[in-house]
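Only the coordinates and a few stated rules stand behind these numbers; no lab work does. The structure presented is a predicted model; accordingly, all values stated were derived computationally and were not measured. Cβ atoms are built from the backbone, for glycine too; each structure is taken alone.
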Structure I
Amino acid sequence: MISENKHFTENDRIFYSDGYKLAQSAIQKGFPKETLFHAIQLLYEAIDGLNNSILNLAQRQNLAIACHKGCHWCCHQAVYANSYELHFLSEQIKKKFSSEEISSLISLSEEKFKQTSKLTEDEIHKFKAPCPLLKDGTCSVYSARPMACRIYLSTKLDSCLTFYQHPENEENFPALIDFPLRAGRMMNEGFGAALKEFGIETAEFRLEEGLKTVLKNNQSIF
């Protein structure tokens, strides 16, 4: 379970435990693929429920949340996803997309990977290019998007737009709400920790690298 690191808050421990228990539930049922995917779906529903509570509270207090459908400035930056998330995402893509659409998605992912794989960590942070899943300004597989996308809630559109247009500006960052960021990260950490205890090593990939790997030749990244 989570260590007694003094930097972890009580909320951190609660969210970590929630993620850990969800993965454990899949393990205890024999860990078939369908059970794992169901656990991931529950993980996402939990963070979505938290986000909805934050949005409702903000509305009641007349606080602005800049995120809305069609706003896609954050969809041009580096997005990271865990290996189990990428398998879940690929399964949804295979169900929803035609073979031609999947081939196009693989090509887009490979092209972006060619660009990003040559960059340093600092250059990747500043690099802007559309996510392979972005289509007509919206996510083409929104319901299966990774945790990193779900916990990205901004209060100021200008901060996101400036981050997109002027990534070299080191004094500007998107005005994100911290609580869902920490909650989602801790839930993912707990989920991954339970899998590791079961003997399943997980890893984090940039989305374009993970997509090209899991979709092309059905390769595994566990």
Structure II
Amino acid sequence: MDWEILFEDEAMLVAKKPQGMPTQADKTGDLDLLSALQAHCGHPLGLIHRLDRPVGGLLIFAKTKNAEAAFAKQMQEGMIEKRYRTVLCGNLPETKGILVNYLKKNMRTNLSEVVSSKDKMGKKAVLHYEVLETITQENQVLSYVEIQLETGRHHQIRVQTAYSSAPIWGDKKYNPMFQRGGRTEIALWSYALKGLHPVTKQPWHFENIPMEGAFRFFMEKD
């Protein structure tokens, strides 16, 4: 799957990042989405938020310094809404609820873990979830879930769902079922973004529903 631009004007750009493509340049030297889009535009872009390399979906980029500053302010004030779709192995505590944990990143392993609220290195992580559907696939309970982030911590969705005994399908870092398996794509997708245009202040909303990988278990039923 190649990267794709869903929207572009003089101030902003919304693009779809394929799974496995870095958001920005890293030590692998592989082509990243930011570099690809900057080559397309012919000038630097402001990176507003990021997705882990295995995670696909929608990202916002600013085309001017003023737009970047406006988006940064919206992010800080919680005005940009980010929603994800995921497939979890197991059940969450309720059909609809909130997960609140304190996460600490291990710089050596590049993994995060849930710690006590008293840990000075822990950062509060909050997400809202709704279970859209649950099925049994090969004797495994799978939950199709929508998630809205209230905070943006390292590997937040992956860590919090795993800690709740419902790790993400295909997650080689936090799901023991997949840590020794072959190549799989994690079932986590940034599917919806909502905010205000940095110049006109008009609301915008973009969606891209995931259909591949583990998501097809639910799509094929329709």
Structure III
Amino acid sequence: MAIEKRGGIFAKRRQRRISRRRDEILKAAARIFAEKGYAGSTTKEIAAQADIAEGTLYNYFDGKREILLAIVNASQAPLETMLQEVRELRGREDLIALAEKIFDSLLSQTPFTRTVMVEAWLDDVILQGVVMERMQRIGQHLQAFITARVEAGAFRPVDPVLTSWMVIGMFSAIILPILRGHTPSPSPERRRALAEAAVDMLLDGIRVREG
């Protein structure tokens, strides 16, 4: 029993080491891809950035394409949490909190986000299977929220589909210059201010005004 327990502990430690090393490789690859693009990068450069031998890299990934897809999958991890938040939206403060979390999520993993956006421009699989699928899911939940608020009399009658895409476009316009490096990454206070401004701009346009 003691031997089995020690074996289980060693196996867990080994798995944690593997997970850490894979994460280090992904972060290194994301930095290289963000700087040079996927096509212009090599596994040798990724390995050097991760401070490992190129041969060691292949113990964790079959090649550059698998690394890219792993980055894409990792960038989707916060999505489910945010979708749950969209389902539970009730009003202005909920929208602002969600907007802040979107900013935090995208900007906390800027190299990953930048890699996905750049490769989506060049790779239809990533564009259709990841970026568009993600935006459509977010859009569907926003549409449900807008429809419910219209039916409750809080929003003026508007096209939920068009309005949801306008919201997504507004946030994209804020995020893209930051991802491109043209605009500095905002502080937490600035992210809050951006979230409030974006939400108020939306609500002041479609909210029913008293009087």
- Message: Starting from the value -24000: which structure in I, II, III was helix-only ellipticity at 222 nm (-39500 (n - 2.57) for each DSSP H run of 4 or more, over all residues; to 500) calculated from?
- Response: III
- Looking at distance in nm of label points 7 Å out along Cα→Cβ at positions 11 and 67, point out which structure of I, II, III has the largest value. III
